[in-house]
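Chemist: Several structures are given next for inspection.
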Structure 1
Amino acid sequence: MGLSNLEYLSLQEKMGNLLLEKKKLDIKVKDKKNNEEQTKFYRHRVEKKQKEAKLLLIELKKLKDKKQGQCVETYIQFQSMNGKQKFLDSFKIGSCRRDCIMKCGCCGKRSDIEHKYLGSSWPKARTAPDPSLIIW
């Protein structure tokens with residue numbers, strides 16, 4: 001099961017790039033070939049990158065507190081083809097019948113399908129692609 005939050009990941013990527021730039025600038029600050037003016041210039045840029053990184057950290061924290069990752073896909077491995085087919089068949093219940101079971105119970109017991117819901121959503125079960133095609 002994988003959690004995904006694209007906005008958070010893009011901010012993390014931005015932070016990684018920022019830290020790489022800062023590291024390169026740190027090397028330039030320590031370079032003995034630089035005169036005093038160049039060293040001062042690079043130090044100023046390092047401080048600027050540090051401030052950007054602090055602001056980005058605050059933004060990452062706010063985003064993490066605000067949004068939780070969402071499950072995008074889940075892959076299940078079965079011991080037999082029969083187990084796989086039983087699992088897929090257990091999710092082949094029409095939406096009208098599911099609604100009826102959950103509301104009035106005339107088409108079946110609520111407890112028979114209630115545990116299959118993820119939050120308030122009915123998962124879509126299907127056969128997975130060949131494992132070599134999955135981007136892990």
Structure 2
Amino acid sequence: MKPQEQIAQLEKEKAALEEQVAGLKKRVAELEAARPKSKSRQQAAAGLEMLKKGPVALAQFASLNPKYPADIPYNVRNLLKIDVKTVRTAGGTLYMLPEHFTTYQAGLEKDKAAAKEAKEEIQAAPIPQSPQTRAAGAVLAV
């Protein structure tokens with residue numbers, strides 16, 4: 001066999017193999033598209049939609065997964081790779097996205113400033129005492 005004939009034959013084989021690889025890649029893509037998403041990923045996607053609307057309580061995640069509601073924010077963090085902030089309050093645990101968290105933090109700062117201002121205002125104002133309360137205080141002091 002001459003070298004040029006051998007090169008031509010190898011190029012034909014190469015073209016056939018490339019065509020076969022392209023067909024297999026196409027089939028893999030079809031199969032991956034047809035494969036249903038995992039239950040955890042579906043729940044994470046639904047949880048993300050809830051989080052986009054605003055802060056979500058743990059009890060609200062129970063509508064997606066009644067047995068393990070805390071799995072929803074975990075799956076959003078780990079499967080979808082989205083930052084979810086956790087806030088512990090007296091009313092329960094809240095989960096929120098960073099943009100809602102910054103708003104929440106700003107609200108807390110305003111509340112703290114208002115409380116501090118009110119406390120200073122109360123301490124600065126003298127408490128008027130009537131003669132009766134002074135007399136009662138003198139009796140108690142004795």
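What follows is calculated from the coordinates using simple rules that are stated; it is not laboratory data. Predicted, not measured: the structure shown is a model, and the values here were computed from it. Cβ atoms are built from the backbone, for glycine too; each structure is taken alone.
Chemist: Matching task: 26 is the computed value of relative contact order in percent (Cα under 8 Å, 6 or more apart). Pick the structure from 1, 2.
Modeler: 1
Chemist: Something else: Please state which of the structures 1, 2 yields 2, 8, 10, 10, 7, 6, 6, 6, 6, 6, 6, 6, 6, 4, 3, 2, 1, 1, 1, 1, 1, 1, 1, 1, 0, 0 when P(r) over Cα pairs in 5 Å bins from 0, in percent is computed from it.
Modeler: The value was obtained from structure 2.
Chemist: Also, I was wondering about something else. For which of the structures 1, 2 does the calculation of Rg and Dmax of the Cα atoms in Å, for residues 55-110 alone return 19.9, 57?
Modeler: 1
Chemist: Taking distance in nm of label points 7 Å out along Cα→Cβ at positions 47 and 63 from the coordinates of each of 1, 2, which one would give 1.6?
Modeler: Label of the source structure: 2.
Chemist: Out of 1, 2, choose the structure whose coordinates give semi-axes √(5λ) of the Cα gyration tensor in Å, for residues 15-86 alone equal to 38, 12, 9 when calculated.
Modeler: Checking each candidate, the match is 2.
Chemist: For the read-out helix-only ellipticity at 222 nm (-39500 (n - 2.57) for each DSSP H run of 4 or more, over all residues; to 500), a value of -19000 was computed from one structure; give its label from 1, 2.
Modeler: The read-out comes from structure 1.
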